[in-house]
Structure P
């Protein structure tokens, strides 16, 4: 059976940086607590005329260009997003067209912030099926378009961005070693965009705010710290890998205290957990891929390292992957 090896990575963050201090619509006293409670200092915001597929394209192109990969040989594109261009068709279809990857199938997945781990597992499964030699996995999010700008409980916490991984089939022991995925649909209301689908169509909206993202912050914190820790333990037990053998942990970049709590509960040094949420805030399913690309590009993560990725989000959903770089 072939393994899905990481052949190349790429990421893209919009040029516009918005610092906490620039969020002047909120009270100064609230902004003073933002860094302390979340670890976020700034976020990137896409131009008003841009859409999610624009970010996905930039990350994808950077990824493919790094290894000069021929577009006509690309076999599949899997795109994770919870802020799609449109309800239909899949955002991945525009990415496929604009890339010029005419021989690649393309489809979306939506596991909200857990999309990175679900997508890595999906790409791995497609390659392990022996039907495909390469899969481009992209995670792209533009939450600035689905947040209510006056909602302090959500707007300052998110940023826009995209990351990409080109997986290729290999006979070596490098690549995705194991994945664990979980869902608890009984808590689907904890993180959601209430309106816009068939449950509450736009025609029945009483206020546009119902079409904006919302979440129960305290419930998400408790969920993320408990399930994030559990899924990493489960992943390593099933893989028969010791915690101390893992070189790096990349968790979803939502809140610095979530990351610190997971590290403490595992008994692992915080220095092994990569963090970039201070610069970019929460970029939903893109966060893990952006952090992975930055770490590989900076040679913080090197060939031979063992990496655990872990994410948690709406659904509620959570997952983890063990990857040999």
Structure Q
């Protein structure tokens, strides 16, 4: 697997009495799971939102969710007001400042020591977002960014590493629900000292992820017979470092399959440039693809190809997918 600072976003599970709990629904898919409102089990968590066929319970306005599941009244103890930049007070999600993905960038500061800044970002299902923080090396601040969903569940984080140095950090995330997401900027605990200073934040909507990252959203393809003069060329890209692209096909246990990754001229790529590929049959029996070798599926039925960017590999890819019958 790829060592990446930004990990794939977790799917929402059924959560009991935790931040932004999700309630499994028996409501038919064409009806509103929030009608009638099922959110009456936790005090001040009565706001119902629909996420697919499920309903989700959020805190009322003026309250914010704690990890225990309690909706706590926003006050200066849990969301302090203090001097600083023009965006203050913004030390909690309830006081987050709106940041459109069409805004080019914004300059703010972590001040005083211990300050945090929250941003509220609109996100669209299936879209990938790129968040960049930079201090331009002018302060002692080591920027960190944390990502939360609209119910306060922590989804991801990023801190400076490697080639970006200590003055810049990037976070990529994919939205699984059309809703506001929250970003928290702070001084990174990577630096044990206390620090404050100015930073620049930018957020970019990179567009829709081109291929799904799971069974339900896999792109359906069909293998061409071996020897086809102009086999279909499948094209994809890794939209963020930890992106996984899924393809589904009708697997036949009586066939051999061949994957060939090619460049934009159709010439085969060397194995170091090819993505990592995991193959799974209808029963989930998985194998890693070995470049240049044919493979079979153990059981006929819907099978999958899961593509992951290899270390140092290209961000865009093209491949030809063919089959031949077993003699």
Could you tell me which structure in P, Q was used to calculate helix-only ellipticity at 222 nm (-39500 (n - 2.57) for each DSSP H run of 4 or more, over all residues; to 500) as 0? Q
Determine which structure produced the value 26 for relative contact order in percent (Cα under 8 Å, 6 or more apart), calculated from the coordinates; the candidates are P, Q. P
With volume of the Cα convex hull per residue in Å³ derived from the coordinates and found to be 165, which of P, Q does the value describe? Q
Which of P, Q yields 2.2 for distance in nm of label points 7 Å out along Cα→Cβ at positions 121 and 273, as computed? P
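Values in this text are rule-based calculations from the coordinates and carry no lab data. Just so you know, these numbers come straight off a predicted model, no measurement behind them. Cβ atoms are built from the backbone, for glycine too; each structure is taken alone.
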